[in-house]
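Each value in this text was obtained by applying a stated rule to the coordinates, not by laboratory testing. Computed from a prediction, not measured in an experiment: that's the story for all the values here. Cβ atoms are built from the backbone, for glycine too; each structure is taken alone.
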Structure 1
Amino acid sequence: MRSSAISVRGLRKAYGDHVVLDGVDFAVATGSVFSLLGPAGAGKTTTHDVLTTLTKADAGTVRIAGHDVATETRRVRAAIGVSGRTAAVDGLLSGRENLRLMADLRRVRSGGHPVARLLERFDLVDAADERASAYSAGMRRRLDLAMTLVGDPEVLFLDEPTSGLDPRSRRTVWGIVRELVCEGTTVFLTTRHLEEADQLADQIAVLHRGRLAARGTPEELRRRVPGTHVRFRFADLYELDSAARVLAGAARDDEELTLRVPGDGETRSLRALLDRLDVHSIDAQEFSVHRPGLDDVCLALTGHPGDGHPGDGHPDEEAVVR
């Protein structure tokens with residue numbers, strides 16, 4: 001069993017009479033991606049800010065890389081890297097100069113200077129001496145991530161890491177995140193893009209009104225929501241009619257020549273459906289299993305679809321901790 005890079009117990013935070021976090025508990029395994037989802041106002045930003053030492057909790061304990069956030073703040077900051085919603089790079093400096101500046105701020109010894117290595121890793125060598133203001137959005141985001149990795153943080157906090165990027169740049173960032181995790185880095189991901197959480201996260205927690213509504217792998221969360229079905233397509237109406245008689249309770253679409261059969265989508269139940277059709281000599285041209293998406297999960301658990309806006313109903317500072 002992997003150790004916990006992040007451990008949160010009884011986390012509470014209120015702004016006046018407004019309770020934002022009400023006893024939140026979770027742990028994040030070392031070398032994994034943990035994603036926090038929920039509607040606007042759920043408490044995601046506050047959780048992120050407490051874990052990254054930007055906000056003090058009212059109660060509870062938080063340990064990052066073995067260090068207590070409240071009593072060992074400096075050690076926590078030395079162990080983490082934080083990338084905000086916008087690329088925090090200096091447009092007047094070149095990519096190389098931005099990285100050198102960050103290395104100096106984090107007091108990385110010259111013997112282990114990471115600039116050349118990071119420029120190569122993030123495919124910025126050719127543009128290393130150009131001003132960052134001339135970079136595309138994808139290049140600026142890659143540079144921001146590279147700066148975040150100066151000092152080799154054990155835990156990486158990514159807040160909307162692909163916001164505003166085109167699909168190709170988004171996939172590039174996803175690939176970088178996967179590489180980091182394979183090397184042992186732990187990633188805490190806050191995102192409004194449910195596809196992003198689905199693609200990257202080992203564990204997902206759904207936050208609602210300051211409490212965890214659910215937690216599990218993407219697949220485990222989908223199983224909690226009804227709507228999984230097998231979709232069969234047939235060659236003609238005769239085959240469709242025959243299949244509809246055999247698979248009672250299925251929803252049919254005469255125009256598409258399809259049947260939707262509710263089920264769990266597991267191999268055993270799918271085989272049973274195919275066997276029933278085979279017994280009656282009915283052939284389906286194609287079949288596919290459809291499961292609810294994470295948006296359906298969020299809607300079922302919170303009454304709201306996936307978050308379209310950041311923020312928790314309190315002033316949201318754009319502070320960045322590297």
Structure 2
Amino acid sequence: MIDVDEGTAVGRTRSTLRSLEICAGAGGQALGLERAGFDHVMLIENDHDACNTLRLNRPHWNVIEMDLREFDPQTDPRLQGIDLVAGGVPCTPYSIAGHQRGEHDPRDLLPVALDIVEKLRPGAVMIENVAQLLKSAKFALTRETAEKRLLSLGYYVTWKVVNARDYGVPQHRERSILVALPFADFPLFQWPTPNAQPPTVGEVLLPSMSSKGWQGAVEWAARANSVAPTIVGGSKIHGGPDLGPDRAKTAWSRLGVNGNSLGNDLPEPDFVLEEGKGLKGRYGLPKLTIEQVALLQGFPPEWNFTGNKTPRYKQVGNAFPPPVAEAVGRAIAACLADQL
């Protein structure tokens with residue numbers, strides 16, 4: 001039995017909701033939480049290109065480029081009484097592609113995130129990761145350790161695997177989300193209700209596919225009549241600008257997309273949609289640009305990504321879809337609003 005103090009978590013006495021975003025990446029979660037009503041006091045990210053992306057799109061955000069392990073939140077008084085600590089800690093320690101080494105993976109930052117929570121005692125916590133972190137029995141001890149630690153700090157915890165397609169994102173993308181709230185606020189929390197049928201790949205990408213006058217764009221969009229398979233962005237060690245392993249590329253080809261690599265431009269008017277050409281029948285199909293993949297992740301078209309092609313694609317592929325972050329963020333905000 002763990003002794004807990006119901007007054008441990010910091011109370012809130014302000015009129016706005018403020019957040020600290022850790023492992024911010026290219027801003028998918030941060031953008032969604034901004035839409036949900038949170039003002040970001042600070043965003044921590046160690047990737048140089050991703051930091052430039054954040055600064056490009058939101059010049060007013062306070063973006064700090066540093067390793068999260070070196071971050072001491074107690075040195076900045078602006079973080080005292082923060083309402084939300086949120087972030088997508090690296091997924092590679094828990095992903096199949098990352099060999100699921102968990103706490104033994106040097107990239108694992110979940111314990112570091114919990115250290116930050118302990119120092120700040122925010123009004124709420126939101127941590128996003130791959131679905132395997134919650135689904136796999138291999139990480140049962142990891143989940144139990146996190147829950148016990150948060151309980152000792154005065155928080156109850158709820159986990160859920162959510163699918164981005166349930167929140168208007170044209171992609172099958174399962175992610176685990178941990179939400180922790182102080183004892184008094186926790187009974188108020190309800191996971192957001194899934195939306196109606198998501199748009200298809202064709203519906204979302206038809207405007208861009210036809211933007212240069214491609215005559216076959218409408219025919220292509222009719223073929224791309226489902227949501228996309230999970231978009232992967234690779235890690236700093238592995239991965240590149242393609243749309244995933246062979247089974248994913250096969251799924252993309254059924255949607256009329258050549259997943260062998262990313263395209264540099266959109267189809268011209270004379271582009272001919274051909275079936276069965278080249279490697280496994282993928283040649284003769286259009287390639288997606290990075291900007292199009294970002295649309296399938298739920299980013300708005302005006303959100304720009306910086307860096308060379310591979311770093312830009314990794315930012316997009318590793319992002320947390322903004323509409324999902326917004327939906328969960330609104331559910332959290334509803335619990336906190338009465339305490340302001």
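The greatest value of mean count of other Cβ atoms within 10 Å over residues 59-66 among structures 1, 2 is that of 1.
In this comparison of 1, 2, the computed figure 20.8 for Kirkwood radius over Cα pairs in Å is attributed to 2. In this comparison of 1, 2, the computed figure 10.1 for Kirkwood radius over Cα pairs in Å, for residues 227-266 alone is attributed to 1.
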